[in-house]
Each structure stands twice: as C-alpha cells, then as structure tokens.
1. If distance in nm of label points 7 Å out along Cα→Cβ at positions 21 and 181 is computed to be 2.5, which of 1, 2 is the source?
2. Comparing structures 1, 2 by FRET efficiency 1/(1 + (r/R0)^6) of positions 309 and 381 (r between Cβ atoms, R0 = 35 Å, to 0.05), which one has the largest value?
3. Between 1, 2, which one scores greatest on Rg/Rh (Cα atoms, Kirkwood Rh), for residues 245-348 alone?
Structure 1
C-alpha cells in the first residue's frame, strides 16, 4: 500500500509540476516578449526618413542600454530588397550597443506579421528577437525592424522557478508519502494486535479476542469470536456425541459379555439382538455426525418437492398398498443438504406408511422464515402424553408390534436441530392419525 501510494503520488506530482512549469514558463516568456514588442512599436512610431533616405528617430530610445556596448539590449533596422531584386543603397541602422556586431537578417523571408524567436548567433549570449517588416511613409524601401534582448535574465528566472518547483514538489511528495505510510501503519496496527490475540488464543493464554478495538476492526474480531464459539460448540457436541455413543453401546456389550460368561444357551439370539441394537445406534450417531459436518456449508440448498418425489417412489415400492399424496408449494427450498433432507423425509414418510393404514398425505407450506412439511397418516395415532417419549434418546416406543426401534424420529429431531429447524408431533384433523410437522429454514 505504501509503495502504491508513493508511485501514485509521484506520478500526480510530476504531472502537476510539469503543467505548472509550462504555465509559469509561458507567462514569463510572454511578459518578456511583450516588453520587446513595446520597444519595437515605440521605435516604429518614432522613425522618420532623413534627407538621403536613411532611417532616423525623432526622439532617442528611452532605454539607455541601447547605447552601452554589449549591454544585452539591441536593435537593428535593415533595408530589404525591392520587388525587382534591387538592393537599396542605404545601410543598416544598428544600435550602438551592437558595436561591431550585426543581427542576422533573413531578407528572403517576409515578416509582414510580428515574428518572435530565439537566436544563438552571438557566442555565449542567447537572444530573444522580435522583428517585423515596415514601410515608412515617404520611403520607397521596406525596412525590417529587429529588437533583441539577451535571455540571460529570462533563463535565470526560469531556472530559479524550476528549482523552486522541484524542491517544493519533492518536499510535498515526501510529506505525502510519509503521511500515507503513517496512515497505513497506524490504520493496520490493530490487525497486528488481532494477530497477537490469535496467537495468544492458539497458545492457550486467551479464549476470546477483547472488544477494545476500533469500530472498523470490531466486526472482524466479533466474527472471529463467533467462529471460536462455534468451534467450541462443535467440539463439545462431538464429545457429547462420542459419550452418548459409548453409553449406547455399553449396555448391549455388557449383555453379550454376561451371556457369554454364563454360557447362556440363547447366546446366539442374544448376540444377534444386541448387535442389531448396536448397529442402529451407530447408524443414528453417524447420521448426526454427517449432518454436523455438512452444516458448515452455508450455501447448502435443497428443493423440498424433488426430495419428496424420491421418497414417495421409494416408500410406495417398500410398502405395497401405501399411497403417498403430495401438495403445496412446488418451489420451496430449504437450507439443508439434500442427503439430510432425504433422510428426514424418508423417516417421517416411512413411519407414516408403516404405522398407518396405508394412506399418507404430505403438505409443503411456507411460514417465514421456515418451510413447514406436514406428514399425516390415517393410523390410530399416538396419545399426546406419549408423543414426547418418541424423542427421548434410547427410548423405544412401538404401539403396533411392528419391527422398529423408534430411532427414526430421534434422528429427524437431531438433524433438524443441527440445521436450526424443529419437528413436532400433532394430531391429523383430516386423516385422524398422527401429524409430524417438520420446520426447516427457508432457502
């Protein structure tokens, strides 16, 4: 940032300095030329023709430098050839300051308009010359008036001006670069503190970043603290999840161990039964672990209708005679991974088909900021006081005697809560059985 600022400041100051130099230089040169033009007009206004056709002034030049040798101020009036090429017999009329030198006259080029230019005809003395061709009344000859001034003073002023501009802009540029550097270092200094705080957190000296940061940095520190809290929550959830799995497997393993130690003749059946229980517990906890891992994807989106179509086809093939009707919003989306949505809907619809009388009705409704998915069956239902038991970890509730462990609803609840949703059991007013209301964040 400092280097980019320095380069950009240098470019801008160089461009500004060049433009200012051009403006001031042109102004000085213009003023210099105007003073020469004033002398030229004064000479033309005071010129007259003498008795033998020569040029003379009715009043002497006001500038005394014209009569001092090599003073730097010169004039010269030169006759020009006639239209037929004949050279006039009159001579040039130079200023006394020229002494033994003469200004160069390009007689082949007409100067009917004022002409200004630089000349280096005198060694070591650059000149600024203004010239013009004039016809004096009473003279058959056209005369070229030339006024010259040494550029020494003008060049000295220009040099002093450019030196002042160079140093001024250099100091200005240095000051701006130092200011930009200070602003950059001071502005980014809180980020160094953030880095130090993160290092302290990683080393165990702190658990959170303090709040005494500038307003521009606080959103970053707050997000980092929220990320730390989220990671701690996930770590605690993983520890709790591992403990629950260990507890769930401990009892079946104890039963198997005791049966084997006692040489129980029904050991085979006991092992198969308890192994099935352990497998279902493992499936339950793996489903939770997968959902927790996929929850980190904030861009997860799934279409409810597409998932229900897939579940409908699977359930009607598994349960002959069961019908699954779907109604509601076809475009509803939820912020859930498609695989987890399929698992939750599959459990709810399969339970409705298995424990009902064969008819299942699914409704999709938007209830901001959630999407409600209602799964109804025409079964005998479950008394209200027993519905909460279905979500108790490790609790089995089976009023029909059909195969099952009751873990399906527990999985649905756990996965829904991981995504910020919920599930509730109610009574179906239309079909008379159980109504499962699954609410998930709208996409």
Structure 2
C-alpha cells in the first residue's frame, strides 16, 4: 500500500511539476518578450526620416545599455538601399537580416548567431511616414538573464515538490500503519483464542474493522456449536447402541437358545440407529448450503405412500400449499417428515392429517396431527431428550424426535409440540426456512 501510494504520488507530482514548469516558464518568457516589445515600440515612436532618407531617432532611448558595447541589449534598423542603423552596444557586430523575409506582425525567436551569447530577438517591418522604404526593426537581448530565472524557478520547483512528495509519502506511510494497526490487535487476539487464553475478541476496534471481528466471533461461536453438536451426536449414538449391545451380551452369556434371533433383531436396530446418525451427520455437513432446496409436496406424497403400506389401517390426508419449497436437502426433509408421520400413524387411532402453510415469505410450516391420546403439556419437552419414550409398549428407540429436532436446528428451523384442535391428538409443527 505504501509503495503504491508512493508511486502514485510520484507520478502526480511529476505531472503537476511539468505542467507548472511550463506555465511559469511561459509567463517569465512572455514578460521578457513584453519588455523587448516595449523597447521596439519606443524605437518606432522615436524614429523619423532624415534629409537623406535615412532613419534616425528624434530622441535617444532611455536604456543606457544601448550605449555600452556588448551589454546584452541591442537594436538594429535596416532598409534596402540604406546603411544599417545600429546601437553602439553591437559595436563591430550586426544582427542577421533574413533576405526575402517580411514581418508585418511581431516576430520573436531565439538565435545563436553570436557564438558566445544566445539571443532573444524581436523584429517587425514598418513603413515610416515620408518614406517608401520598408524598414526592418530588430531588438535583441541576451537570454542569459532569462535562462537564469528559469533555472532558479525549476530548482525551486524541484526542491518544493521533492519536499512535498516526501511529506506525502511519510503521511501515507503513517496513515497506512495507523489504519492497519488494529489488524495487529486482531492477530494477537486470534493467537490468544488459539492458545485458549480468551474465548472471544472483545477489544474496542474502529468501525471499519468491527464487522470483521463480529464475523470472526460468530465463526468461533459456530465452531463451538458444531463441537457441542458433535459431542451430543456421539452421545446419542452411544446411547442408541448401548442397549442392543447389552441385550446381545446378556443373551450370549446366558447361552440363550434364541441368541441368533436376538443378534439379528438387535443388529437391525443398531443399523437403523447408525443410518439415522449418518443422515444427521450429512445434514451437519450441508449446513448453510445455498443450493439446498426441496419441494415439500413431493416429499410428503412419498412418505404418505410408504406409511400407507406399513400401516394399512391408517389414513394420511395431505392439504395446504402445494408449491412450497424449503432450504433443506431432499433426503433430510423426507427423513424428518417421515419420522413425524410414522410416529403419528403408530400412536394414533387411524387418522393422520398433514398441512403445509406459508409463514410469511421466509418460512414454511408443516403441521402433522393425529387422533391419538395426545401428550400432556408438562411432558412434551421431555420427548426431545434422547431415549425418552412415553409409550414403552410400542417398538422404538426414543431417538426419533430428538434427531428430528437436531436436524431441524441444523437448517435454522424449529419444531414444537401442540394439541390438535381438530383430531384431539398431538400436533407437531415443523418450522423450516423457505426457499425461493
């Protein structure tokens, strides 16, 4: 950043310096030329034609340098057929007059006709009253003074712009160091978080850096939540496998004649638990995927067909919005609604009602109702605890609602248990984020 700033400052100052040099040099040169034009005007005003037709001054020019040999200020008036009228300062030299050259307007140029003295020459052709000759007026002055002024100007510009550039680069470096200094604090904070000295970065930081720190703290909280979910997931899986393993070990220790059947039965239970937890682990891995999108109605139809085959005495009715979609993987959505509808069919009296509703533009609600005995409000919260079962007379592991809750929370939704007003049993409300 400092290098780029220095390069940009250098380019701007060089460009600005060149432009300013041209403007000031042009102004100094115009002022120099204006003085020569003033002298030439005085020459023309003082000129008159003598008795022999030659040019002469009716009054001397005020500048004494015209009388001093090689003073650096010269004039010369020349006309065809007449002797050149020159200033004493030219002494034994003469200004060059270009043949076949006409200057009706003022003509200014630089000349090197004097080897030891560069000149700035102003010339013009004039017809004086009483004469038919075209007189060529020339005023010349050495460029030494002009070149010295320009050199002094450029030296001042270079020094001033160099000092300005140095000051700007130093200011840019200080600004960059000061602006990036909070990042050093963040780096130290991250190091302290990594070593376990602190849990969050709580230092007061500028408004430009604070959002990044907030996102970093959110990431740390997200990682902690994932770690807690992993621990809870491992506990759920251990709890689910512990009972079947205990049954198998008891049957084997007692040399039960039903050992083979017990192993097959409990192994099936264990495989089902492993499949459930693998599905949950996949949901965790897909958390926050912007591509997760599932149509709700096809998933409900698929589950309804499967449940109807398993529980032929149960009627599953579907209603509500048919074009709703949620930000959930299709497999996870089917597993969640399948678990809920299967529980409703298992514990109900034969009727299950499923309705899809929109909750604004951001969420979709899936309501699963049954005509069973329902669950008292004081005991509903306990159903989300792993292994909790209110009816031990029906087969199951007690992990269904706990797993559904975990998967729902992974996708940013919620699940709640209510009382069904129409069927009188349990109403499970699945609240999921809507997909576009």
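1. Among 1, 2, the structure yielding 2.5 for distance in nm of label points 7 Å out along Cα→Cβ at positions 21 and 181 is 1.
2. If we compare FRET efficiency 1/(1 + (r/R0)^6) of positions 309 and 381 (r between Cβ atoms, R0 = 35 Å, to 0.05) over 1, 2, the biggest value is for 1.
3. Comparing 1, 2 by Rg/Rh (Cα atoms, Kirkwood Rh), for residues 245-348 alone, the maximum is at 1.
None of the figures in this text is laboratory data; all of them are computed from the coordinates on show. Bear in mind the structure is a predicted one, so any value in this text is a computation, not a measurement. Cβ atoms are built from the backbone, for glycine too; each structure is taken alone.
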